[in-house]
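Derivation of every value follows stated rules applied to the coordinates shown; laboratory data play no part. Not measured: the values here are computed from a predicted model. Cβ atoms are built from the backbone, for glycine too; each structure is taken alone.
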Structure P
Amino acid sequence: MQVAAVLARAESATDLGIHYKLGKGGMNPGLPTPAAGGFCDCSGFVAWCLFMSRKLNENFYKHFNGGWLETTAAWTDVGNSVGIFSQLPGPKAGAIVVYPDANGKQGHIGIMVDEKKVVHCSGGNDKHHGNAILITGPDVFLARKDVRFGWLNGLH
């Protein structure tokens, strides 16, 4: 799979009026958008962009949480390079950027468009712009000390 295809797919989902709902979207990578009934969350969006279902048949994810691509599992995978991602030292076009669930709050995940922009699905995007999936600056991620950047194994 090529970075250009991932980024084109991610950008194709912006400004479609998709709304944020935790646990929604990203089940069927064959669909033209990541949404399920007009709703998606960040993990579902990233899974769809990477041409995979958020429900994985991969050993690390199956043992970690029953097979789900979600923020804490992806963050753990990136930090230990034990599943489908390898850790990067910093942002790069096509990389995922992720932080885990913490203190009763959900984590977040997106895809770097370049070193200064990220495409992601969030409730904040939805609330402020009426579209959950947007390209923004990476500040929401970079403000976190526990942020990690990961590379999908096999992406080139």
Structure Q
Amino acid sequence: MKRKKSGGLLQALGSGLAGALVLTAIHETARRISPDAPRMDVLGMRGLRKLLGKARAPQPDPATLFNLTMAGDILSNGLYYSLVGRGKKAWARGSILGLAAGAGGVLLPGPMGLGEAPSNRTRQTQVMTVAWYLLGGLAAAGTSRLWSRVRKQAKP
């Protein structure tokens, strides 16, 4: 019997969401503890303000801006990490996606006009940025593999 494609899509999206939630939880916890922690929230808020400015849309108050940024981060990172998909190579895909996102988080904000300090302030900030995105990718991969195992065991 053929597998339903929607099951694979749900697994990919669920795993991606898990990776995004892990990443966001790490960022939000660490930024309250360490002065060298990356401030991806700041980059997100700057990006959203810039986008709204170009669209000549009204600028939200700081609390709304933060909440919109967090929602956007979880949605976009969840979709990105959903590329982990399923299958035995999920760990490799999660690692590659995480490392690529971390490198992008360090290298791209400056050229995009968002400033370098939030993710590039110190060597420790750079390492944390890459490591945390890697953890998000690994969380997505781990969730995907667990999901596959549970589905396999549930089959009659």
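Below, the figures for the structure above:
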| item | result |
| --- | --- |
| At a computed 9.2 (mean count of other Cβ atoms within 10 Å over residues 53-60), which of P, Q | Q |
| Computed 13.4 for mean count of other Cβ atoms within 10 Å over residues 101-108 - originating structure among P, Q | P |
| Answer label among P, Q for the case where relative contact order in percent (Cα under 8 Å, 6 or more apart), calculated from the coordinates, equals 37 | Q |
| When FRET efficiency 1/(1 + (r/R0)^6) of positions 29 and 61 (r between Cβ atoms, R0 = 25 Å, to 0.05) is computed for each of P, Q, the largest belongs to | P |
| For helix-only ellipticity at 222 nm (-39500 (n - 2.57) for each DSSP H run of 4 or more, over all residues; to 500) computed as -7500, the structure of P, Q it came from | P |
| At a computed 1.14 (Cα Rg over 2.2 N^0.38 Å), which of P, Q | Q |
